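Alright, structures below, take your time with them.
Derivation of every value follows stated rules applied to the coordinates shown; laboratory data play no part. Remember, it's a predicted structure, so these values are computed and weren't measured experimentally. Cβ atoms are built from the backbone, for glycine too; each structure is taken alone.
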Structure I
C-alpha cells in the first residue's frame, strides 16, 4: 500500500476522523513483532537466569496477570506454558487477584508474578504486585510493559526484572492492538524453555502482514452486512484469542455490536441461543488435526442451521466448498496454534476498526463520553486485613 496509506485510507483522512493511531498500530504489528523478538533474544540468558528458580521448580507457581486485554494474554499462554515448565502456570486476572487474593495466593508457595501492562499504570496491576509482595514469602516479578514511564516498572520490589518493549508498542489509541501482540510474543519467548528461532518469528510476522493485506476486502464486505451481533469461537489457545477478539469489537463499536465468545464445543451448551439472523460468526480453526475436527463440525452445523447471517472460518486450510465463507491465513499450514494467534488477532482488530468507522465512530476514542478510558479510572483499592 502507499506509504501514506493504512488499509487503503490516507493518513489525512484517518487523522481527521480520529482513526490514525489505531490504523497505524494495527498495521505496525509485523514490524513490531520483529523488533520485540530481537529485544527478547538479546535478553534471553538474563531472563532465564532470573526466572529459573521458579519456572524450574515443580513446587512453585507462575501467575500470568493483567486486566482486560492484558488478562487474555495470560489466558492464551497459560495452558501452553503449563505443559512446558516444571512450575504450575495459571492465568489470573489482576481484577480477580485484587478482589479475592485469598483464593489465588499461597504464602508458602514460591511465585513468579508476570505482570502485563501497556501503560503500567493500571491500579489493579499495581495493587496485585503489592499484594504478592505482602502475602507471598518467596516472590519474583517479571514486568512486561510498553511504557518506559509507567509506575509498574518503577516499583521497588524484592526481586524484579522489567521487560521493556519497544516504545512504539505503547499504543496511543484506546484499544490495545500492537501492545497485545508484542507482550504476548515477548512473554512466550521469555518463558518458553525452547528459544523462538529467528525463522519462526519472521514467518509469523510475515503471515500477519500477508493476512492484513489479503483479508481487507472480504472484511469490508462483511462490515457492509451491518450485523449487530458477532460471535468469536476458538479451541485451545485460540479460546483466549476469541475472548480478546470479542472485546476488541465491543470496545471499537462502543457497544453498538453485541459480542459473544466461546469454544466450538462449548457453544452448543446454551450460548448458541445468541445467534439471530443478523449474527456473524467467526471461527478460528485450529491447525491441530484432532482439534480441527471439532471446529469444522460446529461450523458445518451452524451452516446447516441456516440462522446466522454468515459463518466465517478463519483457517490455514481452505475447504473449496466453503471458500466464499473463509478467510485464509497464508503460508501457515504447518504452524502451531500459538503462532496463529498473531495473524488471527490482526483479522479481528481490522474488522473491529472497519466496523467502528462504518458506525461513524472514532476508533482512537470510540467512547467520548468517558464511560471507559484508556487507563481504567474509578477503582477504589482497599487494604487487606491480615
Structure II
C-alpha cells in the first residue's frame, strides 16, 4: 500500500461521477433482508453474507458512519441501522460517497427504491437516468402489440423514453438474457416480426436472440451511449456467455456509431481492457467488483484493468443497489485503490505527479462527463435537462 500522498489527497477531494448505479431502498430492512442485499448469491442456512469480503468491509468501513465502532457485530449494526431509519442511513452513506452525479439505472426494482431525484437529494448531488431496453420491450409487449407492428412501436417507445428529462444513456442486459454469442448482423424486419410473433404468443421475459440483437441495434439508432452488463452478476447470468470478448464482431460492425460502456467486467476485465484498447467506441469500468473484493483487494482489480486500457477509457461506477452502504463502499474502494497504485507509480518515477492527478480526475469524473454531459444543474444543458453535447 502506498503511503498517503498528493494523489490520495486529490482523489479524496474529487467529486466523482458514479456512471452506473441503482436506487437505495426506501424501507426498513430486517436482518435477513439486509443480508440478501449484500450478496449476489443467496443467503444459505449456516452461511452469512457478513462472513465474506464485502460483509467484513461493511462492518469495518460503514459502521463508523452509523456511529458504531469499527468491526461492530452484525446484530449491533442492523439494530443501529434500524434505529436511525432508512432516510438518515441513506443520507449518511450517499453523502459520504462524495459524488457530484449519479447515473441511475431505473430498470430493476424488485424493492422500493429511491428515484434518481430522491437519490440526488439525499446525496446533495445531481442524478440522471439510464433507460433499460429489455424492460422497455417488455412494457411494449405487456400493453399489447401486433407482431408486425412491434419493430415500429418499440422504436417509438424507445425514442420517447430517451427524450425524458435527464436521460443520458440506455442499457442492455443481453448478458443475462442470451449471452453475447449472438449473430452480429442487424436483423431484418421480417426476422424481428417472426421472432416477436413467437415471443408475444408465449409471453414472459424477452430472451429471444433475434429480439435481443434488435435491441442492441435499436440502441445504435438512438445515438446515446449504450451500457452493457458484462461479467459478474447474480446466478441468473451464465458467466462464460457474459465475456465481452464475444462482442468483437458486433463492435467491428458498430464502429463509428455510439459509445459502448462495458459495465463491471470482472473476471473479464482484461478482455474488456483489450476491447477498449482496439475499439475507439469502447469504454469500461470495474464497478461492483470493487466493493465485493473490498478495500484490501480492489487495487488489484483496478491495476489489472489499467494494464493496457487507455486512461481516457476507464470510468468509475459503484453498481450499488438497494443498500446505500454500497454507494459509499464503491467510492471508498475506488478512491483508495486508484490512489495507491498511482501514488506507487509516482514514487517509483514511472509516472509524473501531474500525469497521476490528470488520470485520477479523468477516471473518477471527467471521462464520464465527456460521455454523458455535466451534472443536471450545470448551465450546459438545454431546457429538457439533456446535455447539450454530441457524442
Structure (I, II) behind the derived value 3.8 of distance in nm of label points 7 Å out along Cα→Cβ at positions 123 and 203 = II
Kindly point out which one of I, II the value 19.1 was derived from, the read-out being mean count of other Cβ atoms within 10 Å over residues 243-250.
-> II
For structures I, II, which has the highest computed value of mean count of other Cβ atoms within 10 Å over residues 291-298?
-> II
Comparing FRET efficiency 1/(1 + (r/R0)^6) of positions 251 and 355 (r between Cβ atoms, R0 = 25 Å, to 0.05) across structures I, II, which is largest?
-> I
Comparing distance in nm of label points 7 Å out along Cα→Cβ at positions 147 and 363 across structures I, II, the largest value goes to II
Given a computed value of 18 for relative contact order in percent (Cα under 8 Å, 6 or more apart), which structure among I, II does it belong to?
-> I
